[in-house]
Structure I
Amino acid sequence: MTKPPTHLDGDPISLGEGNTPVIRSRWLGPHLGLRNLWFKLEQVNPTGSYKDRFAARFVTRHHDHGHPFVLATSSGNTGASLAAYSAAAGLPCIVCVPVEAPEAKLVQIRAYGARIVRVRGMLDTPVAVRILIDRLATVCASFGMPLGTSAYEIAPEAMAGIEPLGAELANVPSGSPDRIFAPIGGGGLLTAIFRGLPNPTSLTGHANRAIRIHGVQPSGNDTVVGPLRAGKDTARTLGAGEAHTAISGLGVPIDLDATRALHAIRSTGGDGHLVADTSVWDAQAMLARHEGLFIEPAGSTSVAGLIDAARAGQIGADDHVICVLTGHGFKDGPASIRLADHHPLDPDILDATDLTGEYFARILN
């Protein structure tokens with residue numbers, strides 16, 4: 001392999017990640033009777049997901065230590081982020097992905113010049129996931145470098161790059177939130193948010209209010225919520241055949257950072273929520289059609305949990321709530337097509353002279 005070009009010592013590899021906007025809900029909040037619902041727009045990060053925060057730190061350290069290439073595991077978003085930041089650093093990048101990874105994410109990874117290795121059965125069972133991670137960790141160890149997997153268990157130094165998100169959430173212009181809703185896959189995102197909160201031990205936002213973290217999982221990947229509600233101290237690894245969510249990125253059947261996430265939720269006095277895949281897709285549609293926010297299913301999962309909690313009366317009308325939207329809708333092609341199919345193309349192809357006021361009135365009806 002050719003040695004990558006050097007960059008100035010101490011100069012981080014950054015594409016402008018972080019400090020993403022927070023906007024107020026214009027439709028869903030009023031629809032649910034919530035006066036203070038906000039969305040954290042992580043999909044506006046450079047490659048379209050919060051994983052850019054991880055990748056910026058991972059690739060910077062990788063480059064500064066002179067490692068020859070980046071080797072990663074990903075269901076899509078981590079791979080896209082690492083591919084982009086590796087390109088910026090002049091590092092070759094190889095991403096191992098499951099066969100069922102959304103094609104849009106694979107296209108994005110390839111566009112940055114990274115190589116994709118599709119692994120049969122990568123996420124089929126907890127044993128398969130663990131075998132893959134252990135094997136790749138061994139390969140990376142032979143090069144003296146870390147594996148690019150976004151989990152504290154595997155890459156804790158790089159995961160610290162996500163922690164400023166917690167501080168951003170705690171210090172939004174609208175004031176410190178009462179509740180933060182975040183999706184759970186492996187558990188790393190929620191753990192990083194917790195670690196980034198100011199004074200996480202005392203859990204104090206401003207005005208002496210606690211910030212409660214709510215974790216939301218697809219019901220087909222219940223590693224955290226069930227054990228949390230049962231009073232367990234550890235998350236669980238799913239048995240063979242138990243994991244069956246179609247929400248890309250959230251089907252992590254082993255305990256990478258799941259126990260860390262469980263402790264974070266319990267420590268803040270928050271709660272866990274299980275949602276059906278169909279509820280996630282409904283939340284995605286609501287965000288697109290009523291809020292103008294095009295979010296992938298994994299990023300819409302936090303909103304699906306918020307909807308369930310609000311309808312169950314668990315959220316006060318005046319509670320200040322922020323849902324973390326983690327990835328852009330263009331990340332998942334089939335999900336995008338599912339949304340678009342509700343508004344199919346008009347089969348007619350018209351001439352300009354056909355475009356009358358009467359025509360437009362008709363199609364609006």
Structure II
Amino acid sequence: MKIIDMHTHVFPQYAGLAVEVMDRCGIESSVTLEWHDGFGDSLRRHLDIFNAHPDRFTVFGNVNFKEIDEPHFGAKAARQMHKDVAAGMKGIKIYKALGLDYRHPDGTFWQIDDPRLDPIWAAAGELGIPVLIHTADPISFWEPVNDQNFWNGVLYGEYAWWTYYRKGYPCPEELLGERNNVIARHPKTIFIAPHIGSKSDCLDWAADDLDAFPNLYYDISARIPIMGKNARWARHSREFLIEYQDRILFGTDMIYDDTNVPTGLQAQALYQPFEIPLDGADPVQRYIETSCRFFQSHLDFLCTDTVQTSPPFKRTHQGITITGLNLPADVCDKILCTTFQRLMNRVPTTA
């Protein structure tokens with residue numbers, strides 16, 4: 001069974017480390033999402049490094065949102081996208097900062113569906129590249145961080161800035177409504193909404209969007225703890241993934257960067273930094289081991305009925321279990337590989 005991890009973040013200096021993890025786990029190739037500088041000369045330097053590992057990496061770049069307040073930003077970004085695709089970029093990654101960070105000079109937030117950004121979405125359709133757009137976050141991020149919050153084991157310390165509770169941010173319904181306006185306005189552009197489109201807490205709501213927008217796909221990255229948090233949720237998740245097997249992509253959101261590799265603990269486990277000390281272990285080897293365990297948790301969730309009693313995810317202080325879905329083999333094959341292959345073949349990159 002071929003496996004493509006279509007949601008990772010690999011800093012170029014860790015390409016070799018990522019390949020070692022991929023080899024150990026049986027991952028054929030990975031999509032690496034550039035952080036925030038994946039355009040122009042920086043993107044080209046990164047492509048040279050990733051291309052030294054033939055057929056192992058697909059690179060999704062960015063647009064230069066530092067210039068968002070400049071006149072004609074959208075048109076300028078679209079022109080740069082044409083150059084970057086010619087250099088080898090295969091898709092665009094848009095971070096949740098659009099909606100939750102970028103502001104006008106008067107302090108108001110840029111809306112995701114601002115028409116001035118339309119040249120970006122249109123260019124992606126013209127170029128035949130997908131837009132992976134992360135919008136909003138789990139609903140828990142807007143709720144009090146108390147014992148009832150599923151993310152209470154994460155939303156403090158290093159990750160306290162992830163909680164938007166009573167901080168004046170737009171609500172998730174606003175943000176996701178704006179995102180959907182963009183998807184509706186650009187039916188010829190393929191959009192991939194990671195993390196089950198920020199609707200993993202209500203899969204019926206997530207299904208409504210897939211029904212409404214044939215150009216929308218989801219990935220499952222960073223959401224298997226909620227999808228399998230008990231037998232009831234797992235049953236519903238299994239039904240959802242089977243029904244929408246042609247619209248769901250596999251991703252782990254694994255990260256290889258200078259902040260996390262030295263800790264020896266795969267970043268997406270979401271433990272606080274140094275919460276699990278190295279105790280003399282080699283950080284790189286430990287990072288390989290924890291990344292492989294993190295990946296295996298995903299595979300067990302999709303392909304077996306195993307109940308993981310100590311999964312490599314931190315979410316609540318109380319601890320979690322993850323109930324496996326034991327999906328049919330053909331559904332696993334689509335989610336793990338062939339749906340992404342079909343999607344990329346449907347939108348071949350052209351300069």
Structure III
Amino acid sequence: MIKNTLPETDLTLSDFDYDLPESQIAQTPLEPRDSSRLMIIDRTSDHVEHRIFRDIVDYLRPGDTLVINDTHVIPARIIGHRAKKMMPDGTLADTESTAPVELLLLKQRENDVWEALAGPGKRAKVGDILAFGDGFLTAEVEDIIEGGCRVVRFRVDRAVCETVYEALHKLGSMPLPPYITEHLENPERYQTVYARHEGSAAAPTAGLHFTPELMDRIRDMGCAIVPVLLHVGLGTFRPVKEEKLADHEMHSEYICVTEESARIINERRAAGGRIIAIGTTSCRVLESAADENGILHPVSADTGIFIYPGYRFKIVDALLTNFHLPKSTLLMLVSALGGRKRMLSAYRTAVAEKYRFFSFGDAMLIQ
């Protein structure tokens with residue numbers, strides 16, 4: 001697993017707190033996607049501008065490379081119940097009429113083995129068989145690991161579904177963050193328009209603002225849009241508990257950079273173009289896969305990189321991101337690039353200017 005050497009710092013969790021009225025937590029996405037607001041932060045001049053997201057083209061240059069995360073959010077929340085008995089062929093002999101058990105799938109380990117959050121945990125003990133969808137999908141709890149996560153092994157009735165992913169699309173629902181309490185009418189609004197590879201438990205939300213038409217405009221002006229992959233997992237749901245940042249154990253997530261993506265990014269960077277990470281997930285991929293000389297290498301691995309102030313960026317020149325939760329590792333990452341005091345000042349401005357926050361909220365370009 002890829003990890004970074006953490007910078008020494010006296011910063012604590014309390015240094016990344018701010019006050020946010022609940023009324024500014026966005027509950028629904030705006031239409032069209034590119035109509036959200038965009039705050040521009042110039043790190044050289046400290047100048048701040050307020051624009052509409054589609055105006056991002058005014059801040060891009062020919063030769064820039066926008067690096068996107070093309071992960072696809074799966075309907076990872078499934079509700080079932082405990083089964084009495086499983087037959088040797090994997091079918092259920094009978095089921096209990098018990099209170100429901102919910103699984104939130106977080107990370108695929110291998111084939112049909114996943115890490116998941118279970119609720120309530122007392123209904124998902126090691127050895128329990130959980131049944132979903134009248135039993136055509138079952139999960140055996142094999143282990144309980146760090147943070148109370150369950151390791152489960154799925155079995156699918158092949159007469160109904162060929163794969164676990166197919167079963168999830170029949171049974172599951174979109175795993176919206178807990179601060180979103182309103183019903184999402186169109187689940188596709190929690191996907192980017194360029195989502196391709198299934199596996200995330202949450203969306204890379206900075207990318208939600210792009211439309212196909214806007215992406216075409218960006219390419220037409222001489223910018224490249226290059227995909228990398230990070231499947232968003234447990235870290236999205238896990239708060240930082242340690243007061244001292246260096247004591248925090250970062251979650252691991254699967255990343256992939258193809259040879260083609262690495263080649264394009266390296267060539268365009270060598271030609272003088274900026275590398276602009278679209279979202280903190282893309283940023284973590286790039287910084288995990290780049291060497292100390294800023295050369296990006298193909299990779300397929302887990303990363304546990306933790307970026308906070310004091311970190312020296314190797315390849316990322318600018319970052320497009322949404323507004324993040326107080327005391328979160330995501331706020332720490334953007335503070336590492338933009339400067340903690342500058343970012344907290346920008347967040348106070350965003351609150352005063354009634355920006356919309358979090359997953360369905362507005363965006364910020366740090367350049």
Taking distance in nm of label points 7 Å out along Cα→Cβ at positions 158 and 246 from the coordinates of each of I, II, III, which one would give 3.1? I
One of I, II, III was used to compute Rg and Dmax of the Cα atoms in Å, for residues 30-133 alone, and the answer was 13.8, 47. Which one was it? II
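No lab work stands behind these numbers, since they all come straight from the coordinates. In this text, all values refer to a predicted model and were calculated from it rather than measured experimentally. Cβ atoms are built from the backbone, for glycine too; each structure is taken alone.
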